[in-house]
Each structure stands twice: as structure tokens, then as C-alpha cells.
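Just so it is clear, none of the values below were taken in a lab; they were calculated from the coordinates. On a predicted model such as this, the values are computed, not experimentally measured, just so you know. Cβ atoms are built from the backbone, for glycine too; each structure is taken alone.
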Structure P
């Protein structure tokens with residue numbers, strides 16, 4: 001029976017993630033701590049026998065993916081379907097600032113993110129659709145083997161929810177920390193989440 005073992009990793013820390021800002025499609029570099037988180041994740045996956053490494057094309061995921069791919073001597077396959085959700089006018093704002101700019105809309109976003117779109121941004125359901133297409137394409141290309149995907153918080157959440165058979169309206173039921181590692185196993189007609197947002201490989205990383 002064919003089995004795809006997929007490691008889904010959120011990129012390391014950025015200044016935006018540290019300050020809890022909406023980053024979206026803005027190209028933000030890793031902080032020194034984020035670089036160390038990526039290095040720790042690469043060490044954790046060094047013996048995983050990766051056969052391919054995929055990533056969102058944004059700088060923070062590219063830098064993280066380069067470290068993941070290096071021990072395996074693999075090229076990075078960039079796929080825009082795994083790019084972060086576009087937050088439009090909220091990008092660059094902290095959560096507090098976004099809430100102050102549109103209190104009612106932000107409150108709805110917290111309560112029902114699948115029913116709200118930030119001004120000029122992407123809807124959660126549109127993001128879920130492109131991410132599902134990306135995962136399906138990845139499964140078709142790698143029906144058997146071990147693959148890593150370096151992506152973003154919203155994308156990680158949507159991948160995990162789909163694997164658990166949950167809809168995007170459960171977005172806040174799962175978390176995706178910088179450098180967090182998730183492991184999912186895909187078999188024909190069956191998906192198993194083996195670990196979700198594990199951080200033990202970061203224990204020795206100095207903030």
C-alpha cells in the first residue's frame with residue numbers, strides 16, 4: 001500500500017510573528033532566533049529520508065526550506081498555492097491595530113473567520129481551496145515516500161483541519177507556532193495526523 005509521510009513546517013520566527021502582526025504576502029526575513037529555529041528543524045529532519053522539499057515562494061519560507069533541504073541535497077520546489085493568506089489592508093498591522101481600525105469586522109473575524117474577509121484580502125475559503133489543490137497535487141506527485149513542506153500559519157492550520165476531517169470554520173482549534181512541526185500520513189482513503197505543532201526540537205534554541 002502506498003504511504004506518503006508529509007512533514008509540514010511553519011517557517012521560523014520573523015519580527016512580524018514576534019510582534020503578532022498580520023504578515024500575509026509581505027516578504028519578511030527571519031529573525032536570528034527564526035534562523036536558529038529553522039536550523040533546529042533541519043537537524044530534526046536530517047535523518048527523515050526526505051525525497052522532496054516544497055515551500056511557499058516567500059522569503060521566510062524559502063530561507064527555512066533551504067536549511068531543511070541542505071542535508072538531503074534536494075532542490076526546493078516552490079508552489080504559490082502554499083503561500084500565506086493575503087490580509088489586504090491588515091497586512092503590517094498588529095492584531096490590536098487591526099481591531100482598532102475595524103472593531104466589528106475584527107470581532108467577526110475572531111468568531112467566524114470563514115465568514116469574514118479583511119479589506120482587500122483573501123477569503124479563508126479561497127485559501128482553503130488553493131491549499132487543498134496544492135496538497136492533492138503533492139499527493140499525486142508523491143504517492144509513496146517522505147516529503148517536507150515549509151509554509152505559513154494559516155496554511156498549516158488548513159492542512160491539519162482537512163486531515164482531521166474538519167471544516168475551515170474550526171480554524172482556531174489548531175495552532176501553528178514558528179518552527180512548529182506537524183507530521184501527517186496519507187494512505188489511499190485514509191489520513192492520520194501523527195503529531196501536530198510539536199516544538200520539542202526547539203528546546204535548545206535561544207530566543
Structure Q
């Protein structure tokens with residue numbers, strides 16, 4: 001089997017590389033890992049998956065952060081069941097990260113307020129419109145007409161904080177897969193809240 005020189009050779013290297021790539025993806029909008037798929041338990045019994053933007057990655061505590069609207073179905077689903085699956089895939093590197101995580105929601109608390117203070121005006125605009133998924137009188141966002149074509153001022157955006165929330169996902173397991181012409185590789189990592197962490201190679 002031909003060895004791919006870009007593939008980490010040990011489980012320790014894989015774990016280190018994974019979190020390094022995620023930390024970089026937070027800052028790099030062009031990274032394929034900047035957008036993830038987050039799946040939760042839908043209220044109708046079906047899995048509910050959607051694309052979310054990776055906003056922060058804490059490599060020390062193994063947490064990821066995403067933003068959401070507290071009026072969204074996603075928020076209600078996570079209130080009812082905080083267990084989530086998070087999928088990242090980089091087609092260029094042919095790397096897939098499948099995480100299991102436990103989500104903690106922050107809304108109206110110091111943690112959410114601190115994040116809101118750093119959100120750009122243009123991004124705050126989405127929290128001023130109608131609730132996500134609701135019928136809209138326009139094909140764009142359901143915003144007041146005066147905000148359709150420009151960012152809100154600080155004063156105009158202030159009410160949006162009541163709809164703004166963050167999702168802090170504490171990672172508890174990772175299924176790592178590298179698709180390579182010389183042979184696929186797969187590994188699993190577990191990080192229980194209580195007890196020792198573990199890692200093992202898997203058959204791809």
C-alpha cells in the first residue's frame with residue numbers, strides 16, 4: 001500500500017491535526033471546514049440537519065461554537081434534546097470529521113452578550129427579521145424594508161440580542177476518515193466527561 005505523506009501516522013497526530021484545522025477554519029471563510037452540518041433530533045421524529053458556520057473552536061476544552069436564533073426550530077430541538085452530530089468534510093483534503101457532542105445553549109446571559117458585542121452589524125441584521133422558517137412577505141429575509149439594503153445602526157440592531165443565541169457543543173466522540181488512493185484510513189476518539197479518553201484505529 002502506498003503511503004500518503006500528508007496523512008498523520010499516529011492517533012495522537014490525527015487528533016492534533018483535526019483541532020488545528022478546525023481552529024484555522026474559524027478564521028478562514030474559504031476553508032471547507034468553515035461550514036459544518038449540525039444534526040439534531042427533530043420534533044417530528046426525523047433527524048434534522050442544517051448547515052452552520054463554525055464561529056469558535058476551543059482545542060483545550062474540545063468545544064465548538066455556533067450561532068443561532070432562539071426562535072428557530074434548531075433551538076427548540078436542542079432544548080428538548082442536547083445531543084447532536086456535527087459533520088465536517090474537506091473535499092480537497094478528502095477528510096471527514098463526524099462528531100458526537102452535547103450542546104449547551106446560551107441566550108441572554110453573559111456568555112451570549114459577550115459574543116453579541118463582537119458580531120458585525122451586517123450579521124446582526126438576521127436577528128431583526130421574522131422568525132426563521134416563517135412565511136415572509138419578501139423573498140429575502142422578512143426584514144423591515146429600510147434594512148433590506150443596508151446594515152442596521154447600533155441602535156437599530158439592539159433589539160436583535162433578544163433573539164440571538166449561541167450553541168456550545170462539547171465534543172464527546174470523533175469518527176475520523178481520510179479517503180486516499182493509497183488506502184483509506186479511519187479512527188475513533190472518545191472523550192467522556194468523566195473517565196479516561198480513548199482512541200483506536202477502525203476498518204474504513
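With distance in nm of label points 7 Å out along Cα→Cβ at positions 19 and 51 computed over the structures P, Q, the top value is the one for P, the highest of the group. For which of the structures P, Q does the calculation of helix-only ellipticity at 222 nm (-39500 (n - 2.57) for each DSSP H run of 4 or more, over all residues; to 500) return -10500? Label of the originating structure: P. Comparing distance in nm of label points 7 Å out along Cα→Cβ at positions 99 and 147 across structures P, Q, the highest value is found for P. For the structures shown (P, Q), Kirkwood radius over Cα pairs in Å is largest in Q. Computing FRET efficiency 1/(1 + (r/R0)^6) of positions 67 and 115 (r between Cβ atoms, R0 = 41 Å, to 0.05) across structures P, Q gives 0.65 for structure P. Here distance in nm of label points 7 Å out along Cα→Cβ at positions 59 and 187 has been calculated and equals 1.4, so which of P, Q was it run on? Going through each structure in turn, the value belongs to Q. Looking across P, Q, the calculation of relative contact order in percent (Cα under 8 Å, 6 or more apart) that yields 21 traces back to Q.
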